[in-house]
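**Student:** Input: structures, listed below.
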Structure P
Amino acid sequence: MKFAIIKTGGKQYLVKEGDKLKLGKIEAPEGDNVEFGEVLLVADKEAKIGAPLVEGSKVSAKVLKQGRSKKVIVFHYHSKTRYRKKAGHRQHFTEVEILGIK
């Protein structure tokens, strides 16, 4: 089973072919193919570990959906001072399907 570790948006993800995952927002329309060039590790029967990146390796993916996550409530409260602040936040995401690891 071939897998890789990619880096995008300041985070690292363990991916295999056929995986669907939600990443931070990527500027690409739905249905478009994207390639991740920052590959840290590729493993099949033997592992290729980058220092820091594996040369010549790429992971290709298809953008399935652009969207926003469920609302997260942010609430600040200081006791005894009548301080309350409530806000909501919806993070943008891009859902991708991994097509191949080269």
Structure Q
Amino acid sequence: MERVDVSILGRDYSLACLPAEKDALLEAVRLVDQRMLAIKNAAKASGNERIAVMAAIQIAGELLRMKAPSGPLANVAVGDFKRKIEDMHAALDQVVGLSAQSR
């Protein structure tokens, strides 16, 4: 593991990651820092915790709306895909529960 020192919204953090993951980590830190700074400036929000939660919600929303670039899932957003998997699990649980009760 490698130690990486970063700054997010003016606060310093020391993180650990594999050397092969360092560039991706730094990119993620830049995204979070930029998003938090934009929220702080636009909303005149105070408190790093509130700003961090707002940034996390925005980034999570973007992730859930993101679609695969090509292939069989190209038209399915990640959030829709997750919901479909959860629906399948619920249906399987119901079927398994019914078959266990009939024994």
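Taken together, the values in this text are just the output of simple stated rules run on the coordinates, not laboratory data. Note that the structure is predicted; figures quoted are calculated from it, not measured.
**Student:** Out of P, Q, which one gives 11.2 for mean projected area of the Cα convex hull in nm² as computed from the coordinates?
**Tutor:** Q
**Student:** Something else: Taking relative contact order in percent (Cα under 8 Å, 6 or more apart) as the quantity of interest, name the structure among P, Q where it is greatest.
**Tutor:** The maximum falls on structure P.
**Student:** Okay, next question. Can you say which of P, Q returns 0 when helix-only ellipticity at 222 nm (-39500 (n - 2.57) for each DSSP H run of 4 or more, over all residues; to 500) is computed?
**Tutor:** Source structure: P.
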